[in-house]
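FYI, it's all coordinate maths here, none of it is from the lab. All of these numbers come straight from a predicted model, not from anything done at the bench. Cβ atoms are built from the backbone, for glycine too; each structure is taken alone.
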Structure I
Amino acid sequence: MEFATTQPARDDLQRVIGFWGGFALIVGITIGSGVFRKPYTLAQDVGDPIAILALWVGFGVVSVCGALALAELSCLLPRTGGAYVFLRAAYGDPAAFTFGWLYLLVTTPAAIGALATFFGELLLGLLGRTASPAWMVPTVAAATILILTGVNLLGARPGSAVQTFFTVVKVAALLALMVFSFTAVDGTFTHLRPSAEGPRNLGIGAASVIWAYDGWIAVSMIAGEVRAPERLMRRIIVAGMLAIVFLYVGANVGYFYALPVEAMAATAGGVVPQRIVSERLGPLGGALIAGAILCSVFGALNGNILAKPRVAYAMARDGLTFSVLGRAHPRWATPHIALVVHALGAVLLVALLRDFDRLTTYFIVVEWGALLFAVGAVIVLRRQWPDAPRPFRTPGYPWTPLVFILGTGVGLVAIVAGEIDRPVPNYSPLWGLLIAAAGFPVYAAWRRVATSPPVPAEQR
């Protein structure tokens with residue numbers, strides 16, 4: 001068998017992204033709203049500092065294990081589409097189609113919609129419009145999605161430049177926040193003592209932390225636009241994930257040093273970092289950190305809009321969905337149709353669901369369920385393609401991908417159980433899974449009506 005692995009893909013997109021652009025993308029997409037918004041949710045739902053930090057560390061380790069497997073796959077198959085490409089190579093067209101189906105209908109619109117909704121909440125709060133009509137946040141969210149889609153239509157280089165700028169802002173903000181937290185006047189490590197009642201709602205807590213860590217898979221989707229991907233992709237992924245885990249764990253330890261968990265749970269507005277800085281520097285400090293958080297969410301939103309439509313583009317190029325989605329703009333070399341379709345789907349979801357936490361839970365179970373199989377592809381392809389050239393091999397194989405698969409599987413079961421056990425059950429994760437499962441019969445129907453067969457994977 002011939003291996004069409006590290007050869008350039010049959011794309012019309014240009015390789016214009018270097019190490020720092022890719023590093024900014026993985027850090028910028030992953031660090032968005034979660035590390036700022038979810039500590040309040042965790043304090044309310046879980047209520048135990050040790051358990052909360054264990055979730056941050058535990059899923060940090062799990063994410064690093066998944067990212068190491070992803071690095072091997074991205075160097076083996078450095079093509080536009082990322083996880084879609086890995087799934088197609090390992091499991092065939094039906095699994096790849098289903099992944100693309102759920103990315104188009106569930107995960108991408110929900111991720112973009114959730115970030116845009118939080119951005120709208122923050123922006124209106126910063127402008128003093130907290131008592132705005134209910135339609136105001138969705139309107140701001142929709143406008144932001146459309147503006148960023150327009151920027152990314154102009155090329156991967158402008159989108160990458162925007163991403164790099166906002167990543168620098170958010171990393172600087174997190175480092176400054178850690179300094180403020182660890183120098184808080186009333187700060188003490190005694191705030192880290194376990195609560196007398198013990199932890200509760202660990203499944204709901206897992207959903208919050210997994211949401212915060214979500215995003216690192218997206219960097220694989222622009223591998224077809226990275227220069228020298230066989231060399232750079234592993235550096236981008238490994239360096240990016242180590243930086244993310246350091247910032248997340250450091251920031252959360254700092255939060256607990258500055259405030260007891262009860263104070264975090266009672267924070268007005270639900271943004272713990274803003275309270276910490278406001279107590280130190282007054283209203284001006286609160287406004288500055290709110291602006292930094294706004295930039296962080298804006299950057300994550302831009303990264304999702306930049307990267308995730310590449311899946312639909314790759315599917316169309318392979319003949320697995322409507323060919324119009326595989327068009328590259330003749331001037332800007334961007335998947336312009338796929339970008340617009342994803343933007344419209346996100347705007348629709350913002351209008352339907354609106355609530356930030358519902359949007360994140362709806363999407364997180366489905367995306368990380370797909371990641372189980374994407375990371376599992378490293379095991380499958382080691383068996384199917386034992387002689388394929390691998391510029392990077394996963395350290396600790398096979399235990400590294402197995403840690404990700406086991407840890408993620410346990411977390412997802414806990415999330416679904418926790419959402420169903422709420423006083424008002426939340427079935428949105430199950431709806432998302434049903435939509436994903438529907439991809440298999442839809443694929444069968446698609447093959448019956450398709451006018452041409454899919455492009456064989458070996459020719460990509």
Structure II
Amino acid sequence: MTYSSWIPYLRNVALCLFLIGSYAHAKNVNFENQTMQFSYTTNGAAGGSINKYGNNEVSVSGGVLRVQIGDSANNQNINGVGIYEMRLNGENLESARQMAELLCSPKDPGSDVTIPDLYVARCDGEVRSGFVRDFSRPVVTKIFNLMNALKNAGIHDGRKLVKLDLSLVSVDRATNGFLVSMKFTNSGDYPINFKTPDKWDARMGKDSLGVSDTKTGMEAKFGLDLVGQNLVDPAQFPDGEVHLAPHSEVVLKMKTNNIDKFSAGTYDLYAGAFMSMKVTGIESSLVYVDFHSDYKRPTRITFDRDYPSTPQEREQWEVTHRDEMSWQPVKPGETFAEDGLYRAVRTNSGAHRSLRLVPFKAGDIAPTGNVKMLLDAADGIEFDGPVQWLWEGSAPTPVKQYSFDIVEETRQFCKPGAVCPRSGRWLPRVREGWNSTHYDLTGIVALRRGDTMPAVKRAGDDADWEWIGT
């Protein structure tokens with residue numbers, strides 16, 4: 001059996017084992033003798049879904065090592081995804097022999113190892129398949145160290161059969177968003193195809209094509225995502241696919257408004273992708289991959305002002321951020337993660353939503369008791385019950401620390417006849433005494449920033465408008 005037929009065989013055995021839940025009791029398979037054949041697959045079956053985050057695999061057939069990297073997201077020393085091949089010799093050959101021997105070790109029923117990595121190995125002419133958790137912890141530790149040594153050798157010294165890399169070219173401000181250029185490079189020997197990012201799955205937890213200033217994804221000060229955003233020149237990809245010939249590259253230019261707040265300054269930025277791809281002409285499981293740009297070569301970009309820093313930018317940022325925060329309600333007793341105007345929503349019924357918005361600061365604790373809500377009904381029904389809180393927009397924000405002046409587009413209240421500070425719905429309120437306010441639900445109006453605030457009907461100087469969101 002040749003290398004090309006042996007490795008798919010190993011992979012199929014391992015994946016089938018996972019699917020049928022056979023915990024190390026697979027039937028041994030006999031076929032013609034071939035020395036030192038094994039495969040070790042990490043991550044691919046984690047979480048109960050084959051290839052959920054991309055497969056990493058180290059396999060040996062005879063004296064040839066093949067390394068597949070489909071998930072480099074959590075490895076700062078590896079960038080991109082691909083398949084590498086090299087002929088073993090010297091120290092690497094000895095590491096492979098030791099690993100093959102360990103994969104044929106007796107199984108330990110009392111093993112406390114929990115990792116879900118898969119293996120297949122030829123042991124005395126028969127094929128053994130299972131999970132590495134079949135073995136004792138000392139054996140697994142040795143296997144893991146040898147696997148990493150072989151993986152690193154293949155990546156650094158092997159021939160690139162398949163190789164896809166990603167890098168950030170530029171980020172520039174534009175009207176109603178940012179222009180972002182990304183480069184995809186195929187430095188391998190086989191064609192690679194994938195859909196253009198505007199057609200990727202933008203649902204939470206699905207595809208991603210992002211830019212960040214952090215390698216770990218934690219405490220980022222800059223971040224944007226391009227999935228589902230618009231291509232600047234769709235005609236560049238008439239069939240909605242990127243076709244990368246061997247040893248070629250392409251730059252995708254996209255416009256996005258899916259970007260987090262950031263401060264003016266200089267940033268070293270990295271790109272990352274979580275995407276589907278297809279390699280033509282070689283057997284592989286590089287189907288769904290997770291990878292990042294070269295951390296040793298960040299793209300340095302300087303921004304001369306904060307984002308958002310204009311009324312238009314704040315308005316577009318609030319639209320995007322409101323959608324993101326709709327998945328993160330603050331429940332009774334929980335801590336608010338950020339400043340903002342929040343809408344009360346009944347915990348057991350999303351249909352009961354307060355019209356009015358309440359300002360909270362980061363670190364505040366959400367009320368645990370009943371909260372009185374003004375409902376969207378002509379008679380102004382007030383409902384008293386337990387609620388959770390959804391972010392709706394920016395709370396009134398000082399133009400600078402300790403200032404009494406408010407950034408116009410964050411105002412929550414506005415006088416009749418003034419220029420409307422923010423787009424959305426406005427509720428008329430009339431003060432009827434020193435501690436009493438009447439809300440006229442029949443007078444709610446939808447206005448655009450820059451419109452003139454209308455007069456409040458049947459009211460004098462003791463009336464103004466309250467912003468209630470979009």
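Numerical summary
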| read-out | value |
| --- | --- |
| Structure (I, II) behind the derived value 36 of relative contact order in percent (Cα under 8 Å, 6 or more apart) | I |
| Which of I, II yields 17.0 [mean count of other Cβ atoms within 10 Å over residues 73-80, calculated] | II |
| helix-only ellipticity at 222 nm (-39500 (n - 2.57) for each DSSP H run of 4 or more, over all residues; to 500) from the coordinates reads -23000; which among I, II | I |
| FRET efficiency 1/(1 + (r/R0)^6) of positions 121 and 345 (r between Cβ atoms, R0 = 35 Å, to 0.05) from the coordinates reads 0.95; which among I, II | I |
| Top of I, II by Kirkwood radius over Cα pairs in Å, largest first | II |
| If distance in nm of label points 7 Å out along Cα→Cβ at positions 137 and 417 is computed and equals 7.8, the structure in I, II | II |
| Source structure (of I, II) for log10 I(q)/I(0) by the Debye sum over Cα atoms at q = 0.12 Å⁻¹, for residues 185-432 alone, computed value -0.88 | II |
